[in-house]
Structure I
Amino acid sequence: MKSEGMLPCLIVLDINMPKMDGKQTLLALKSDQSLSKVPVIIFSTSSSQLDCSFFEMHKIAYFIKPLNFAEFTETTKTMINMCSKQK
């Protein structure tokens, strides 16, 4: 349940999630008036061009999960910086 004034600065989704996948979740978020303004990024193992194109069409940042810790750390810092810029 969401409360006014208590929204996250960033939503991180994976494509492969139970019940609703990342695409369905993104569309649901964008149709919700209060959540539609919260930036969303995709953080997934999928490198499918179809997946990348879908999120590019919706102007959503797309990060492929790195295989090593150093790259993971750098990607995480980038995500945190995106959140910090929203404040």
Structure II
Amino acid sequence: MTEDIESIRERIDAIDRDLLKIFNERASLALAIGEIKKREGLAIYDPSREKRIFEKMQGLNPGPLDDGAIVRLFERVIDESRSLERIRTKGD
């Protein structure tokens, strides 16, 4: 039996709520790392760490999104986390 559009949209809405929670949890963890980096005099931007994340996510990617899409999504998430780290840790 095929699902109707409304039931599929309800599932998408539930996933979107989960993503929102996960994005904010990830941002909170990035802030905690930002505080540690500030305390230890480390740079906010760590290109080798980002590269490892992208490679790992590509390796875990089952599709249907292609690896380029996965990298772009993670670039955006990481960029927003980095911006938040900079904003929250610069004035302390």
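General observations
- Structure (I, II) behind the derived value 16.2 of mean count of other Cβ atoms within 10 Å over residues 8-15: I
- For 21, 18, 11 (semi-axes √(5λ) of the Cα gyration tensor in Å, calculated) the corresponding structure among I, II: I
- When helix-only ellipticity at 222 nm (-39500 (n - 2.57) for each DSSP H run of 4 or more, over all residues; to 500) is computed across structures I, II, the figure -13000 traces back to I.
- Here relative contact order in percent (Cα under 8 Å, 6 or more apart) was derived from just one of the structures I, II, and that gives 38; the source is II.
- Among I, II, which structure scores highest (criterion: FRET efficiency 1/(1 + (r/R0)^6) of positions 16 and 40 (r between Cβ atoms, R0 = 41 Å, to 0.05)): I
- For distance in nm of label points 7 Å out along Cα→Cβ at positions 24 and 48 computed as 3.5, the structure of I, II it came from: II
Every read-out reported here was derived from the displayed coordinates using simple, explicitly stated rules and does not represent laboratory data. Remember, predicted model here, so these are calculated numbers, not experimental data. Cβ atoms are built from the backbone, for glycine too; each structure is taken alone.
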